[in-house]
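The following blocks contain the structures, represented as structure tokens.
Values quoted throughout were computed directly from the atomic coordinates according to the rules given, and no laboratory measurement underlies them. Treat the numbers as computed from the prediction; the structure is a model and nothing was measured. Cβ atoms are built from the backbone, for glycine too; each structure is taken alone.
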Structure 1
Amino acid sequence: MNLNTLKISLLSFIGVVGSTIAQLFGGWSADLTTLLICMLADYITGIVVAAYFNNSPKTENGALSSKAGFKGLAKKIAILLCVIIAYRLDVTLNISYIKTAVIIAFIANETISIVENIGLMGIPIPPAILKAIDVLKNKKEND
């Protein structure tokens, strides 16, 4: 097997895996892209808060922890599994809004976490955003 054949085989494999994953989510959409960007931003800002600011509420000393990082990744995977389940519910019930609603809810949750992480870095957060986060948190606790 020469190098070009190996490259083509590898790219074909990556294409099959990628298309299978996209199919699990009901195809790739703008809202799914937004969710993944928010999840990545939340994870990165969480790492920055712990590694450089030593101000993470996830660990006792506020520093970077592989256990806390793995726990964060596990939560992100669980979020993606919820989106897959929501898509399958849409298919089963012959409707098309459960997946979108679930994605929007998780985007809101990730956005709140990003803003909290930015606040832990010492960056001032506009009062309107803080008030909106409090409203969302209270609503989540009451539900």
Structure 2
Amino acid sequence: MSKLNSTRLKEVLDYDPDTGFFTRKIKGRKAKVGSFDPEGYVYIQIDRIKYAAHRLALLYMYDAFPIDQVDHINGVKSDNRIVNLRACTHAENQQTKRNVKGYYWHKGKNRFIAYIKVNNKRIELGRYLNEQDAKQAYLDAKNKYHPFFIA
């Protein structure tokens, strides 16, 4: 558990909710802070501990760390504007994945099979002759079963 609280955070950093950038409070000047991890998230070190900038943004604005995860609404991991961040559960965060296709070609059945996962259970949505129909079935189901997803 982190000892960092919003009071300490605001002693060492300023946060601009419109840009999502943090600046370190240094006598006489401000210096933008943060480094990228291999996945594209921004991390900031405070008192020798690394923190995800998106979690710090919520701490700064709401005086508490999110209980579970933080979703970047537009899918851009480095976009830490407050309007782009929302606290969520792991399941809700999985709903926002944009690289999931939701269908595949089944050689034996000579059809595209559309599917979606809901509460860790795979639901088959149908078998389709063309890829566009399978894709549309998946997108329709995503809107129905994954309300946290924003297309």
Structure 3
Amino acid sequence: MDLRRLRAGEWIAALAGAALLASLFMGWYEVSGSATETGWQAFAIVDLLLAAVALFAIALVPVTAAQRVPAIPLAQDALVAIAGKLAALLILIRIAWTPGDTSGVEPGAWLGFVAAVAIVAGGWIAMRDERLSTPDRVTDLTGTPNPEAPAIESLRAP
């Protein structure tokens, strides 16, 4: 496992996934004056979908760090970006149309929405980071410089 393989977008998506998961434990809706409902209490299925998206985004860190080739992490980056879009859309719908017995939206819902948008941004940034080597500095897939190739020694013919 090599944490040098992680790109900035994967860190952003993973941290946003942790924030989305934490937002589910915060108050999302105000109910009858001073009481609040958390994301877990207010939803039936949406909370499970949001938790799955959050865990999928957090999983970018160990998956990318463990893979020696970029194909699997790049595929997961794309899937995380799509899942983040779905999560942001679901949260936006739940902010616009609150459940029947609620009287207002609490900060946890807004944190969840911002975290879902950050998951999309992190996935997109990670997909765009190709880590190409410059001609004068050859690097491996992690961005670590490769040692210089040994000089070719010419030998006389026998």
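Structure above, values below:
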item: Per mean projected area of the Cα convex hull in nm², the highest-valued of structures 1, 2, 3; result: 1
item: Identity of the structure behind 27 (criterion: relative contact order in percent (Cα under 8 Å, 6 or more apart), calculated), options 1, 2, 3; result: 1
item: With mean count of other Cβ atoms within 10 Å over residues 7-14 derived as 14.2, matching label from 1, 2, 3; result: 2
item: Per distance in nm of label points 7 Å out along Cα→Cβ at positions 23 and 39, the highest-valued of structures 1, 2, 3; result: 2
item: Structure (1, 2, 3) behind the derived value -7500 of helix-only ellipticity at 222 nm (-39500 (n - 2.57) for each DSSP H run of 4 or more, over all residues; to 500); result: 2
item: For 1.3 (distance in nm of label points 7 Å out along Cα→Cβ at positions 79 and 111, calculated) the corresponding structure among 1, 2, 3; result: 1
